[in-house]
Structure I
Amino acid sequence: MSDLIGRTALVTGASRGIGQAIAVRLAARGAVVAVHFGTDEDGATATVDRIVRAGGAAYAVGAELGVDADVETLFAGVEAGLAGRPLDILVNNAAAPPAGALGATTRAAFDHLFAVNVRAPYFIVERALPLFRDGGRIITISSASTRMANATQTSFAMTKGAVETMTLTLANQLGVRGITVNAVAPGATRTATNGPVFDTPGLTELITGMTALGRLGGPDDIADVVAFLASDAARWVTGQVIDATGGLFLGPRS
């Protein structure tokens, strides 16, 4: 499928995992993709190389998020790569991981979570909008943690709740330009980075036992949902949080 030919995309946190899968999928469908990385330049280079080897077009952009001048640094690289072209698709994927339970999360860790997971996406959208063509797509990666009580992820879930609210309000604001704004909420998704976590004895069995489709998710499962939202097929979908968990924790399974 080549329905994104002629379009450009920025995917944050695309050096590995879900972000990498999203960048590869959008490029495979024809988009020129800005592959953002925070610290993993080698991973971003590998993502770009993978895209180019498959016949796509991409370039790497480095910027640590959650620090002063992060958005300015990011868009200096993005605009250089765009070379005067507009931006069509923004995927806010980069995020800091859970910092611990109430009483264990330090103020510094809490502030870092909100700086990366909330402040950065908000101001990335703001900075991107002047570059956007009407009819563009903004997609933010949320989490199933917003609908499931998990004491070890309270502060993390708060950040994802914030971007879900941002999604709703921006969809209403930007609809006049034909820009759709949606979020995707993954559940337990195994990647090369977090794989060892799921090797904990009994954990995978516990999670899959609570999942309607009976398995862990993978990066491609999320990338396919994002690619749909980025396409013309999703032109009438906006202000939504798409649950992409395989039916995690829907209720008792008999």
Structure II
Amino acid sequence: MKIVVCIKQVPSTNEVRLDPVTNTIMRDGRQSVTNPFDTYAIEQAVQIKEELGGEVIALSMGIPATERLLRDAASRGVDSAMLLSDRSFAGADTLATAYTLSLGIRRFHDIDLILCGKMAVDGDTAQIGPELAENLGIPHITDVSEFISVSSKDIVCKKITDTGHQVLRVKLPALLTVVKDINMPRLPSIPGIIFGLTAPFELRDAEALKADPKRIGLSGSPTQVVKTYVPQRQSEAQQIEGDAKIQADSIVKLIKEVQ
């Protein structure tokens, strides 16, 4: 079984910096972590490899510092990694990102399964998985909460729906996105951390991928963000003095003022 896991970096804190010109998120590799939903995809891929044998490859598009996150994935059971990094990729929306990732996946041969997290916690679109599958021309299932059976030919899984769940069978190759209830991601072992430091790693730019300049980055993004801002959080405390009646009257007055 040959599995590709798609990984995205997301901000590690609530402090999100926005580019004032493009209105896109400014990513700093030192202040980023693996998208939480993607950690469940990594664990599921490793579990399938342990059961059926094979290879797990981590794939990501991002700045060069994203290599740190890919090596962390290697410490958790991933065999090798590829990073797609180029200034021309910057500002990509989900459509341009899915196209770029599809070029990276096409560099591999005989891929059986692609796993992605349900969505990225900084964008919440849940579009990358389905769009990537459509680029590759393969079937896909979203919001998978359980793998009931896995073979070299197909997968039977449970998908969460608005009213409950569905049990579906999909022929391979296919793409599945997983939810956080599917497993409990393992922590890196000491041998895993050592392996992660020297695990096979490839870096590919737009030229190496033979990417169409009109389909990557801002130029390839039909979604245009008109305005984005981070809400300013303010809090203040007011001390109320006096007896119980005075305090109660003061609280009622304050509540009416904010309603």
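What follows draws every value from the coordinates through simple rules; no lab data is involved. Please read these numbers as outputs of a predicted model, since none were measured by experiment. Cβ atoms are built from the backbone, for glycine too; each structure is taken alone.
Hey, relative contact order in percent (Cα under 8 Å, 6 or more apart) derived from one of I, II reads 19; which structure? It was calculated from structure I. The greatest value of mean projected area of the Cα convex hull in nm², for residues 123-234 alone among structures I, II is that of II.
As an exercise: distance in nm of label points 7 Å out along Cα→Cβ at positions 3 and 227, calculated from one structure in I, II, equals 4.5. Which structure is it? Considering all the candidates, the number was obtained from II. Across the set I, II, distance in nm of label points 7 Å out along Cα→Cβ at positions 187 and 203 reaches its highest value in structure II.
Among the shown structures I, II, from which was the value -12000 of helix-only ellipticity at 222 nm (-39500 (n - 2.57) for each DSSP H run of 4 or more, over all residues; to 500) calculated? Of the options listed, only I reproduces it.
Can you spot which of I, II the value 0.97 was calculated from, given it is Cα Rg over 2.2 N^0.38 Å? Of the options listed, only I reproduces it.
To test your reading of the models, identify which of I, II gives 3.9 for distance in nm of label points 7 Å out along Cα→Cβ at positions 107 and 139 when calculated. It traces back to I. Rank structures I, II by distance in nm of label points 7 Å out along Cα→Cβ at positions 67 and 171 and report only the one at the top, that is, the highest. When distance in nm of label points 7 Å out along Cα→Cβ at positions 67 and 171 is calculated for I, II, structure II comes out on top.
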